[in-house]
Structure P
Amino acid sequence: MMNNCYTNFDYCWSKKQKSNPNISTNNFKAIEKLGKGAFGFVYLVKWYNNEDNIHENFLCVLKITSKQQLMKKKAHLFALRERDILQCCHHPNLVKLFTSFKDESNIYLVLEFIAGGDLFSYMQIHERLNEDHTRFYIGQIILAFEYLHCCHIIYRDLKPENIILTDRGYIKLIDFGFAKRINKSTSTMCGTPQFMSPEIILQKKYDKCVDYWALGILTYELLTGIVPFDGENNEDLFDAILHNPIYFQSTIFTTISANFVQGLLTRNPLQRLGCTINNSLDIRYHPWFQQYLYSFEQLEQQSIPAFYIPSNLTDYTNYPLKFIEVTPLKNPINDKIFDNF
């Protein structure tokens, strides 16, 4: 997949399509609200009368984002990038975008529904995972990052809340609001504070290496149940990220697993695991992954039995349906910045 990822993505990128003018909220009925973000809401919906060869009553996710809130926070570029990137990304460990549309109040993304819940909720119950279980998830994220980085995309928001379990127990990354396609580097300070790399905090130019730092934070958290750096406020947290040593509890970490995490959490990005001349091959061939019973090829083909398969999945067949109500704007807005959506 890595050999042709850039070619396929670049072709799609050059022919990006605008939102679908033939659908509206009338094509959807809400089952339940899945979440609320800074700019809008996310609903589980049934999709009716669609034109994309998807059967009737198709379950999907409708992400509703307020134009007014995006403009107020000067965040419209993040929303436009998310749609453009998801439109051209096709990988088994990334959420699928089916289509998008807009009206005078909002922009909408129609995304696949992933039934198994997020990794954050799973960790709240199980606290920490063993090494093989952790490798199973981290290996899939490496595959996703290899694909994204091949397409010159940095993700910038890795955290358990953005990792969703499928009904087969595999994972997909969601929420590409901070994702960005770059030529060489960028310098925007964004992301979740506990997962920010030193170069983001110091507002230096950075590249894909910030994703591998976040991967180190996530690996540590899955193995221990806590993040390696913390503070009472962001100032204390950032100081810890920049200066504090990492504590490796001997009853949890082996010499090899500690070396793997330490390699990802190297503060100098030029020396960070995954960022040297061999790129992600240094991660694939690290002794921690050489201990794994399965190969990355098997992970990519999803032929490995998952360590946990979500059970008791909700049956939405007879759930009551509601129309999606859109609050009209009291005052019209100049939304020309959304012309390309």
Structure Q
Amino acid sequence: MESPTPFSPTSNSPESHSVLEELRDFRSKIPRDLLAKYEKPTTGRAVLQIARDWMLALLGHQLYIWRPNVWTIVAAMLLMAWSQRGISNLAHDSLHRNLFIRKSLNDWVADLFLAPPLMNTATLQRMSHTAHHHYLGTKDDPDHGVDSDTSLKHYRTGRFDHKTIASLFIYDLCDPVLFTQNAIGSLPDAPLQLAAWWTAATVIAGFLEPHPYKMLSIPFGWRFTMLFHLARCTVSYAVYVLREIIDHSGLPSSSVIEFTRTSPCCNAIQKILQPHDDNYHLLHHLLPRVPMGHLHELHEWLVANVEEYERANRHTTYFSGENALFAQELHRSNDVASKT
């Protein structure tokens, strides 16, 4: 009996599959009136979500300001990390111009409220994210491309022997290269814009902090900036790595539908780990013009009406059950993967 072929993310597929062709084919299976309904920007909901996420960050800040101790530092970091996950997802939706009808308004809101907090700009982030969509799973994918300098560690090093999400998470998390890239963000490419934004944010936050030094005419909210970046480079970084893994890692990249997962929905873990329905990642890649706020309803319709989607990588629980997300085997040998 032949031994299984070692896993390779691209050995079941050509060097570059046609992502756009696959998306056109999938769109053809959905009625046009349904697409028109769900591809409308969320607008009002987006404004409320932006406000909600920033309120979480300010709540964490104020919790520490008025009761400064170890416990409130931890609580503040957790609240800010949750806020940052939501902000990141809304920034992502703005890159697809799914928040507002006017394209320029998406960019303006992103550069004012969403991208700079996470050390990015709308323009730079859109360039990278567009490449991720167009070249998904190929060597030109900046997030999951083999040998790509900006990919997760196991893609850069060609290590496809981790069989569980937990072991792969630890391997990718303990990566100084990825950590440094995440911490610095786009600062080298947009130093003036990001420095100006964070200077303004720190001054504004200063009005929410007590100032014992009366000689300072301009308030300086250093505690907010410190806590925000501390959360961003610890808790948020860990969640970022985990989310990237559960979105795509450990799967063959022969097509969008095989290389992407749908994570569990509608429980506390999902609300914290993937807020604003970011768990429907497969649907997002198949229909990127659908705002996150519409993904849940459209997902339910697709499961009931499109067999290809219903049979795809869809997980309904995190830990228990036959198809639990964190219990699945990763990097299955190619002869086994091709039979499933």
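Just so it is clear, none of the values below were taken in a lab; they were calculated from the coordinates. Given the structure is predicted, the values throughout are model-derived calculations rather than measurements. Cβ atoms are built from the backbone, for glycine too; each structure is taken alone.
Structural remarks
- Structures P, Q were compared on relative contact order in percent (Cα under 8 Å, 6 or more apart), and the highest value belongs to Q.
- Here Rg/Rh (Cα atoms, Kirkwood Rh), for residues 221-308 alone was derived from just one of the structures P, Q, and that gives 1.07; the source is Q.
- Between structures P, Q, the calculation of FRET efficiency 1/(1 + (r/R0)^6) of positions 37 and 285 (r between Cβ atoms, R0 = 35 Å, to 0.05) yields its largest number for Q.
- FRET efficiency 1/(1 + (r/R0)^6) of positions 45 and 245 (r between Cβ atoms, R0 = 30 Å, to 0.05) from the coordinates reads 0.60; which among P, Q: Q
- At a computed -9500 (helix-only ellipticity at 222 nm (-39500 (n - 2.57) for each DSSP H run of 4 or more, over all residues; to 500)), which of P, Q: P
- When distance in nm of label points 7 Å out along Cα→Cβ at positions 85 and 109 is computed for each of P, Q, the largest belongs to: Q
- Sorting P, Q by distance in nm of label points 7 Å out along Cα→Cβ at positions 125 and 149 from high to low puts P first, with the largest value.
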